[in-house]
Structure I
Amino acid sequence: MKIHEYQAKKLFADYGVTIPKGQLATTPDEAVAAAKAIGGDLWVIKAQVHAGGRGKAGGVKLAKSIGEVKEKADQIIGMKLVTKQTGAEGKLVRKVYVEQGLDIAKEFYLSLILDRETRKIVIMASTEGGMEIEEVAKNAPEKIYKEYIDPVVGIMPFNVRKVAYALGLPKKAQKQAGKFLTGLYKLFTEKDASLVEINPLVLTGAEDLIALDAKINFDDNGLYRHPDIVELRDLDEEDPSEVLASKSDLNYIKLDGYIGNLVNGAGLAMSTMDIIKYYGGSPANFLDVGGSASREKVKAAFEIILKDNVKAILVNIFGGIMHCDVIADGVVAAAKEVSLNVPLVVRLQGTNAEEGRKILKESGLPIITAETLAEVAQKVVKAANGEL
């Protein structure tokens, strides 16, 4: 789960991380009121969307007067922001964050992320702040410093000193770095974050460390422990189909192909997508129904898949705890309820597979069946191409 910059900065402040003064605005007039409340003679107007690269796309603008604040906010609010992360369709900007301008002497990159190989949280730091970390890794990997934190003892003073030294921080900022990094680590662990990123982290002319940007992603599996974080979710920033899938307890990711998939188990779903590609097709989605698939769940899955304007749907089920005859009943009922108008190819293997196939055959629906993974992939590709 992702949250907006202004929400992330509120969490930063709660954990003792220094941030600039700022206020949220949804209209140009609110932006003007925010700038007046913040004070000063320089403000930054930032589009609040779940995407990086906002500055390059025109979503971050400087204002040197109250009049410019209104003008810049009016330009950003309502625009379709297109970045590398949004894709060509872009994201509609519904709100902006008005922030005080700072005297910036130096910019850095700083993040905390879980390293699955070492099973430790790693602090990544670089003197190349303001740049995409992927570009730094590609062009100057030696400029990325990594400090691994022992999960048994947590972040220690020596960890902080090593990061501060790697960034070349002056003495005043080195002292601030202890509270800064300790707060970020505590936030990461207490809130079940999967990423905490500041790009850029700035050193001001007065040698103060300030988080000029803020990005936090959370582990969905830990959200049940954090109702306060769940409340920060902005459904307007998420794909409508993915929102519907989450409400139906389906694991769904939209792709750009034309063959819909309904599979049980993430591993089988990945294999199914791979073999569709192998036989010349293109998957329209990843959809894992998990360990159970009721009639209502299958119906919701079909409705979500059909929103992608697919040319065919593949149902690939391996019955273990889940019985294939139960799945078949659900597939038949759901197909009738949603008035399915594209070819449906089904493979059932495992517990009660024969009973399931019998239900499909006697349903009266033009369901195409297959028994092997290769066969079902070939059939669905041909069906999508109008060859079956």
Structure II
Amino acid sequence: MKIHEYQAKAILGQAGVAVPRGMAVEDPAAAGEAFTELGGELAVVKAQIHAGGRGKGTILDNPQQHGVQLVHSAEEAAAVAERLLGHQLVTLQTGPEGRPVRRVLVEEGCSIDRELYLGVVVDRASAGPVLIASGQGGMNIEEVAAETPELIFSEPFSPDAGVRSFQARKLAWKLGLSGPAVRSAEKFTRALGRVFVERDCSMVEINPLVVTPDGRLLALDAKMTFDDNALFRHPDLAELRDLAEEEPAEVRAAEAGLSYVKLDGSIGCLVNGAGLAMSTMDLIKLHGGEPANFLDVGGGANVEQVTEAFSILLGDPSVRAVLVNIFGGIMQCTTIAEALTTAYKTVGFNVPLVVRLEGTEVEAGRKILAEAHLDITTAENLTDAAKKVVAAV
């Protein structure tokens, strides 16, 4: 689960991580009032969407307007907010259509001596969390990793002990910090590690992490994502979820207990089992097609869930054919067959449908489909199914 920058900074601030003062608002007048309440001569107005690159991003119908802008008065803050709110912000992560800006963060300005990068992710190699730091803050970390990997430093730490003082100081020295900045970095880094573990995060990223002239470290930006499987432990975090920022079909699928991820292709996939779903997508691509989604109905799905899955697939205008690939272990082929016939009656199929059934009750499932006289193409095996659905498209 992702959250907005202003929400991430509120969590970090409560945990003792230094963040600038700011207020999230949803209308231009409130943006002007926020500037006045912050009481400074400089502030920044930042569009709040679930995507990176907002500073370089531009408004779809006004390319001169960027998603992050400095302002010097309440009137200017209100004017910038008006040009952002209700408009589509396009960044490298949103695609060409952009995402609507529904709120902005008005944040106090600060003097900057240096810009750094600091993040925490789960590292499979060390089987635990790892700090990642670089002196190249404000840049895409992927670019730094590709062009100057020697400028990226990592420090694995124990989720039980947290970031130890010597680890924080070692990273600070590698980043070239000295004096008060080292002490600030130690406090900042250890607090960040605690938040990551205690909140069951999957990623925390501070970019840029700025060093002020007096040696303080501030999180000028913040991104946080959480492990969905751990949200039952954090009802307060679940309340921060912004469904308007998520793909509607993915939200609908989650409510039905389905694992669904929308992709950019034209072949809808309905499969039981994550491994089989990935193999299905691989074979579609191998034979020249592009999957439109990942959809795992699981081993215990019922007719209603599978019917809903078909409804989600067919509701995607980019889907030009559907491949059903079921290997009945726990899932019974008769359940899929009954759901297919139900979906035909309630949803209707307006694209070619290729079906491959194997496993538990496969003969009974095939009989159900044959007696229903549906306009489907059957396949003998997975390769045959992939070839037929690609040909159909």
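Laboratory data are not the source of any read-out in this text; all were calculated from the coordinates shown. Note that this is a predicted model, so its numbers are computed, not measured. Cβ atoms are built from the backbone, for glycine too; each structure is taken alone.
Assuming 23.0 is mean count of other Cβ atoms within 10 Å over residues 264-271 as calculated from a single structure, say which of I, II it is. It must be structure II, since only it matches. Comparing Cα Rg over 2.2 N^0.38 Å, for residues 64-103 alone across I, II, which structure shows the greatest value? Looking at the calculated values, the largest one is I. Figure out for me which of the structures I, II the number 0.20 belongs to, where FRET efficiency 1/(1 + (r/R0)^6) of positions 136 and 232 (r between Cβ atoms, R0 = 30 Å, to 0.05) was derived from the coordinates. Structure of origin is II.
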